[in-house]
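Just so you know, all these numbers are worked out from the coordinates, no wet-lab data involved. The structure presented is a predicted model; accordingly, all values stated were derived computationally and were not measured. Cβ atoms are built from the backbone, for glycine too; each structure is taken alone.
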Structure I
Amino acid sequence: MYGCSKVVSGEFDLPLIDLRNLLSSNKEDREACINGITTASSKWGFFGVVNHGISEELVRRMRKEQGTVFEMPFERKSNCKALNDSYKGHGAPNGSCIENMSWSESFHVPLSTISWEEDHATDQEFTSLRLVLKDYGAAMGKLALTLAGILAGKLGHSLEFFSENCNEMTSFVRMNHYPPCPLWPEVFGIIPHTDSDFLTILCQDQVGGLQLMKDCKWISIMPNPEAFIVNIGDLFQAWSNGVYKSVEHRVMANPTAERHSTAFFFCPSYDTPIITPMQPPLYKEFTFRQYMKQVVEDIKQTGRKTGLTFSPVNVTPQFMKQRWFS
């Protein structure tokens, strides 16, 4: 069960990986970089990357367009056909208590649904945003595939599964806006959760607020203007047979400052079977579609996502076995 405590044990820097070392002529530098990625993925579930190959100009364009769309009147942005009606407003309609409420708004955009051709666009006002989403998704997809290959390779497996089943067109971009919150500190910016993908790559501003669960304690992550934050999602935890950890995280609301972030979710096609190549398997086989269906049902029933892990105090081993465990 996700913890609702807002007590934080401190502020920390994430493990920081310089991806430039992947291209180093020095074997020890390359191996150190790979080991840094895999160790952080198993011990933290999170790490930062610098020299990642994503241009500052592309990040600047993405931030500019994102800021513009969130400044639009509610009626305009909430009915944006060009972004597949992907707008999500404040709060959680199925939240059963104030701890289940998120003080944020977002566009959770499936990249496969956007019309990239200007002549076929449903809304010309969003042309520049659609174009930067195309470029951003392609760049992030390439970076995510590189990282997935490193993580798979460390387990003795090839990149083939990810190259065949995952790309930017099966993935999502989530643009987040956290307005100043008059209900702080009673509500979260985003409630505690794990991500339902393979990998998430986050670009955030300098306001801060991201926290993750480490050694059963909440810790705040110091924002780094040079780094993207990468975290392991539920699918990679299942595929890696629990070697890489999908870690619970949340965003705290801020009473005075607004915050923006952009998350790329590296996902497979919906019918992709999630099967670990490692033996014996901890999780039974399931598809991405089945998993997302279960997530939606859990949120409807409880106001929260249950995810891959369960509390033995509240969930019986038999129920765990029926869900995702072998």
Structure II
Amino acid sequence: MVQRSYQVMVDEQKKGMVPVVKGDLTGKTVVITGANSGIGYEAAKHFATMNTGRLIIVCRSLEKARGAIKQIEAETGYKNAEPMALDLSDFSSISTFATQANKTLDRLDILVENAGVAKTGQYFVTNDGWEEMFQVNGLGTTMHAILLLPVIFKTAKEHSVAPRIVVVSSEIIFSANIGPDALAASNTLEMLSSKEYCTPDRYALSKLFNVFLVHKLAALLPKNIIPVSLNPGFCLSGLRRHASGALAEQYDKMDAEFAYTSEEGSRQIVYAAIGGTDEEVRGAFTSYSQVLGVPDWILSEDGKKAQDKTWDEMLELFSKLDNRIPSIIADYLKA
């Protein structure tokens, strides 16, 4: 059985982060979302030092992406970074991004789904009608990855490589599950997004969907496409900037006691992208540059039911939002 207590997390944090892995990415294309700050930005800098053919810096605005590119060039000397805009809280933005990507990217070797938000204890609804954290971290990330499958498949076939789909999750998933009331609902996603279901552990729930995504992709995609989810550790970043009151005080104490720097946390993105063997990390949840078993609940009957039911509901939703989704399901997502 896999259990992860708070004390285990603290003890591991205090041991220190493992060194970053290095590789040669000559001729390869890396796309990383949320790359203007935090662990996303630091991971982009690491990729920039590996002779990456094309490094696509994806942010909510082109202005932010261009600012990050300017910094990356100044710090690393890398000159092949390109900006793209993506707002995961807007389904139309995800579709627009996919259209541009399929036109401008001749290959995609590493897709890093890093962008996310944390607004614990607050309830915000997007213009699409979904709770913001749930849409950005869960629904939007999943839709984005699915829409990029055509160029990922093309890369694998034309270049005889094994592209990786890297999804940044969190160790906090060990405190998350989907209750029987939500599983029994006619639409589980809608219940999870509702204000009535807005609980303090909503962030943990949203990151659970990152692991669901990787498990489903591993089950449905061919063996030469490598989905991986990861735990970057508890890091200093702007992710928790929306916290207030007692929660903010708790985070400040944790930051001071044992938080990693954003650069240290970014090493786990790099490991998931280029580390280990394809067979070892495919479909896995990695932490501290090794495979870590997922929470027991995910492997339980309820966990498997939750993965299947929410996946089917997402595919139905996405098919209504983007008319390319049904053909992608038929052509690429085969059991």
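Give the label, chosen from I, II, of the structure having the highest value of volume of the Cα convex hull per residue in Å³.
Working: I: 139; II: 130.
Evaluating volume of the Cα convex hull per residue in Å³ on every structure, the highest lands on I.
Given a value of -14500 for helix-only ellipticity at 222 nm (-39500 (n - 2.57) for each DSSP H run of 4 or more, over all residues; to 500), point me to the structure among I, II it was derived from.
II
Out of I, II, which one gives 2.1 for distance in nm of label points 7 Å out along Cα→Cβ at positions 232 and 264 as computed from the coordinates?
Numbers: I: 2.1; II: 1.4.
Only structure I yields this read-out.
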